[in-house]
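Heads up, there are several structures right after this.
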Structure I
Amino acid sequence: MLIVFLAGILTSCGDSVTLVDSNFELDKRNWSYTEKVRVPLNIEEAGIPYNIYLNLRHTSDYKYSNIFLLIHITEPNGKKTTERKEFKLALPDGEWLGSGSGNMYSYQLMIKENYKFPVKGKYMIELEQNMRDNPLNHVTDAGIRVEKAIK
């Protein structure tokens, strides 16, 4: 009984810095331009630093060493900002940088470090693949992790 209680305390303490940690499975391991990954987020403390990460998984058949994404952040007032960002997924020799299991590779890559949301409220973060291929084959999952930055 005590072990379960302590495990609950440790879990809740660890989760206190993570606001969201999502992964969405992409249809048939293909990511179309029109298939935006949307992650709603409620910010209760504006003006403090947060880290925003890309969660990504692909198969070993993914044919590029990088991925370009459009990252859209919509504020509670409807103001939308968009940033195009490149993420390196492999070394020049083709070795994948993600953690592998079988033929799957997983990444948690920094989108924004110490980012301060300007106001409290409901935000929407959207990920849109921005590569030349449509659909982009062999990408299995995409998502977002947002956590309070630890000082």
Structure II
Amino acid sequence: MRSPEELVKNFRIHGRKVTPQRERIFQILQGNVSHPTAESVYAELVREMPTVSLKTVYQTLHELVDMGEISPLDLGTGSARFDPNQLAHHHLVCTRCHLVKDLYLDIEEIQIPGEQLQGFEAGAAEITFRGLCPKCKAEISEQSESG
């Protein structure tokens, strides 16, 4: 994702409204590796700007998606998440607490046999590994030892 300053310029170039709320959303997303939901962005924003609406957050996030600045993620963790990291990467997802971490793998070597494509032209691939994060794994281990 571009810097907040670059996003302001890009929004204006494309005739999109730039408000203090949107500028703060850009800042919240900058370098954010938590794969935030709209609700978590809203929770952080409303602490500073109590009159902001969740609708403003959703509209801004969807405009950023439309502009290719962030990617929507549906990782099966409930709410849709948004990823400001536009580098090619994959994800690790905790099945217990829903923590999401970026994972960098070189999967260019994966080849889909022609008959498996069923007429599709394959493009980009995203891999999601599901399991337990270190914290949840330790908690489960502690519970099984004490119980």
Structure III
Amino acid sequence: MTNSITVLLVEDDPNDALFFRLAINKVYPQATVLTVMSVQEAIHCLEKTGPFAKRSPYAVPSMVFVDLQLPVKPGKALVKWIREQPQFKKLLVVVLSGLLEMRCLADVYRLGIDSFILKTVDPTDLSKTLLELNGHWVERGLIADFTAKAPSLQPLSSP
């Protein structure tokens, strides 16, 4: 079994997306991170429609990280849509936000998110948070543990 994971990041800020990629690559070194900037793009990506219909096949994401503050539609709209789709009921959904508003946080948990992460500009802090959450998710059977590196292949010895 390969120890790889596909992550969908829904983030409209290129700097935040870069910090996230740096952090996630420390925790999940073999991750494929698909980044989109809107709710509609995320839906197309998950359904493999629109601009994602003709792209080469990739694994269905094991987790989605969505920013709450997105252009056109807020991240809550994506969370709601994901939880209404039978094929994505068990998809791990994590909300990212630069602000911690208790009412908004309660709303997204009611919609069915699995975790919430307060944004930081320090990839090391975000990596630590992701590693802690990974333990929580693995313990509860939400995802497999993708943190361990896949075993390296040993060169074949000649007889």
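Work out relative contact order in percent (Cα under 8 Å, 6 or more apart) for each of structures I, II, III, then name the structure with the largest result.
Sorting by relative contact order in percent (Cα under 8 Å, 6 or more apart) in descending order puts I first.
For mean projected area of the Cα convex hull in nm², for residues 45-100 alone, the calculated result is 4.9, so let me know which of I, II, III that is.
Traced to structure II.
Every number here is computed from the coordinates shown, using simple stated rules; none is lab data. Quick caveat: nothing in here was measured; it's all calculated off a predicted structure.
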